[in-house]
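Input: structures, listed below.
Just so you know, all these numbers are worked out from the coordinates, no wet-lab data involved. Predicted model, so just to flag it, every value in this text is computed and none were measured. Cβ atoms are built from the backbone, for glycine too; each structure is taken alone.
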Structure 1
Amino acid sequence: MIYKFKSQADADVIMLQANGDQMLSIIGKEPSAQGIIIVAQMPAAIAALDAAIEVHEAAVAKRHEHPELVVEVEGDSVMLRHRAAPFIDLLKTSAQAGKDVVWGV
């Protein structure tokens, strides 16, 4: 499955299922084939993504500083900050325009 996050305020953001599931889980949404993020939920979603990025980067930094420690960082070699950036931009633009973000519709 491919996620296509859409808003009337900005261009679509397309993600593979694993990445879309990750974004939805971070913002507290159940990964599903269809859904909506309403404008009122966007500030909390953006804050949750920012917090997850900080945690991810701290884990990566710790792993680089202490290679003897085994610190699991989910995903591939793409940093969460880079993977989430288009989604965060979509949420910010949509919040400013007062438009919901939907997928699967």
Structure 2
Amino acid sequence: MMARIMKHYNARDFRPSKAWEALDIEIIENASVRLHWTDRAYKWHVNDGPEVFVVLDGQVDMKYLDGTEIRSIRLMPGDIFHAEVGDEHVAEPIGEARILVIEQHGSV
């Protein structure tokens, strides 16, 4: 199986050529948009639909499986993490964090 590359976006680096241009990250039917607060790691899980994960406050270490290797990226406020169907990952906050998650309604 070929490893997928999950995407990381830094909103501070997005500078389009004109005002109100947009970067399409994901289109999700039957989506839920949820604001989460946490001071504990979530569980390792595999997405059953696409997920857009936006750190609003705090810091989060996002660990994900890349083939057989566990990789990690530190997400700061304004950072966006995009995972597709089948991507295995876990979010581990550093202290408290507030996170906006947009995903298929009823997803884990």
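Below is a table of values for the structure above.
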| read-out | value |
| --- | --- |
| At a computed 111 (volume of the Cα convex hull per residue in Å³), which of 1, 2 | 2 |
| Comparison of 1, 2 - label where relative contact order in percent (Cα under 8 Å, 6 or more apart) is highest | 1 |
| Read-out helix-only ellipticity at 222 nm (-39500 (n - 2.57) for each DSSP H run of 4 or more, over all residues; to 500), computed value -16500, structure in 1, 2 | 1 |
| Value 17.1, calculated as mean count of other Cβ atoms within 10 Å over residues 5-12, assigned to which of 1, 2 | 1 |
| Structure (1, 2) behind the derived value 18.6 of mean count of other Cβ atoms within 10 Å over residues 53-60 | 2 |
